[in-house]
Structure I
Amino acid sequence: MECSIGSWGDIGDSRAVEPLIEALGDEEDRGIRWRAAVALGEIGDERAVEPLIETLKDEDIIVRWNAAEALGEIEWQPKDDVERAYYLIAREQWNKLVKLGEPTVEPLIKTLGDKDWDVRMRAARALGEIGDERAVEPLIELLEDDDEGVRESAEEALEKIKEQKS
């Protein structure tokens, strides 16, 4: 399937949409998932929008990025700030997340569990800038992270939240 995914998008055949949507759920191979997202963006069929929105929550940073790119190609607009938050997380637009504020807190908290240390670190920083107390417990848990930079970012975020509440 991997070899044919890219060609489906190049051809632009809408018959490929359903198999590509199915490929987004391939739990074994992130390469298949991100190639499917790219191909769906190239085809531009509206049937792909909801599955691509779900793919913004994928465990893999490259898959998320390509799902966001595909949604952009389809000219999708988020229906609410939570969808916008997942899109901004996938695009790693941390400053925009901070500006959006409160609606991004829950998606950012979920992102603290990301397998990519840089994503966890940036999510912690964004939560510190937002200053919402819902982030306190998840940030405390992050103080036990394997990565020193993530732990430091969690500590700094907790300090910022504390200062904002004083």
Structure II
Amino acid sequence: MSRVFRRNDAWWIDFQDADGIRRRQKIGPVKRVAQEVLNEVLSKVTREERLGVIAESSISFADFAKEWLSTLRSDLKPRTVERWRGIVRKHLIPHFRGSLKAINAEAAEKYIAARVAAGASQSTVNREMTVLKQMMRRAVSRKYRSHNPFRDGQGVLAESLRPLKEPPGRTR
């Protein structure tokens, strides 16, 4: 059910979004504009429902990282949360400037190369990439991204983003 209606000298639209939630928005004083906005919204909802196409968000990586950090699961160990906050603050945010939608497998490969060239151990780079991959999964689940940029069409991780070979642990 969708409609355009008038209330108090303004035109409104009434529709259901892709999640089935009823939405109403005040558009303005012209009915034709309200009808055009409703048509655009309904086509966007249809694309999302039928095709799974989600409009990429223009949120910056730094803003998304702050949101992601504020909503970390409460069952994580405090030391893990502390380590992830440090990784995001010291390494990921300074390297990935710009929008969240600009991050792709190639940018991640450049990050890995830069960290290895800076002298970070392979284990450290693997831990940092784990955090970045987790962030991309969360971006998809929260509909900031339409798909995970580190996976191909079948959901397989890009070959270039496989974990680096770590040295063997110490024998005690």
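For structures I, II, calculate mean count of other Cβ atoms within 10 Å over residues 115-122 and state which one comes out highest.
The maximum falls on structure I.
Of structures I, II, which gives -13000 when helix-only ellipticity at 222 nm (-39500 (n - 2.57) for each DSSP H run of 4 or more, over all residues; to 500) is computed from the coordinates? Don't skip to the answer; put the middle values down first.
Numbers: I: -20500; II: -13000.
Going through each structure in turn, the value belongs to II.
Could you figure out which one of I, II the value 2.0 for distance in nm of label points 7 Å out along Cα→Cβ at positions 43 and 83 was computed from?
Values: I: 2.0; II: 4.9.
Matching structure: I.
Work out the source of 18 here, i.e. which of I, II gives that when relative contact order in percent (Cα under 8 Å, 6 or more apart) is computed.
Values: I: 14; II: 18.
The correct label is II.
log10 I(q)/I(0) by the Debye sum over Cα atoms at q = 0.16, 0.18 Å⁻¹ computed as -0.85, -0.98: which structure among I, II?
Working: I: -0.85, -0.98; II: -0.99, -1.14.
Clearly, the read-out refers to I.
Assuming 1.7 is distance in nm of label points 7 Å out along Cα→Cβ at positions 107 and 131 as calculated from a single structure, say which of I, II it is.
Values: I: 2.3; II: 1.7.
Here the read-out was taken from II.
Given that distance in nm of label points 7 Å out along Cα→Cβ at positions 91 and 123, derived from a single structure, equals 1.3, which label among I, II identifies that structure? Could you put the intermediate results ahead of the total?
Numbers: I: 1.9; II: 1.3.
Derived from the structure labelled II.
Read-outs throughout are calculated quantities, based only on the coordinates presented, and are distinct from any laboratory measurement. Values in this document were obtained by computation on a predicted structure and should not be read as measured data. Cβ atoms are built from the backbone, for glycine too; each structure is taken alone.
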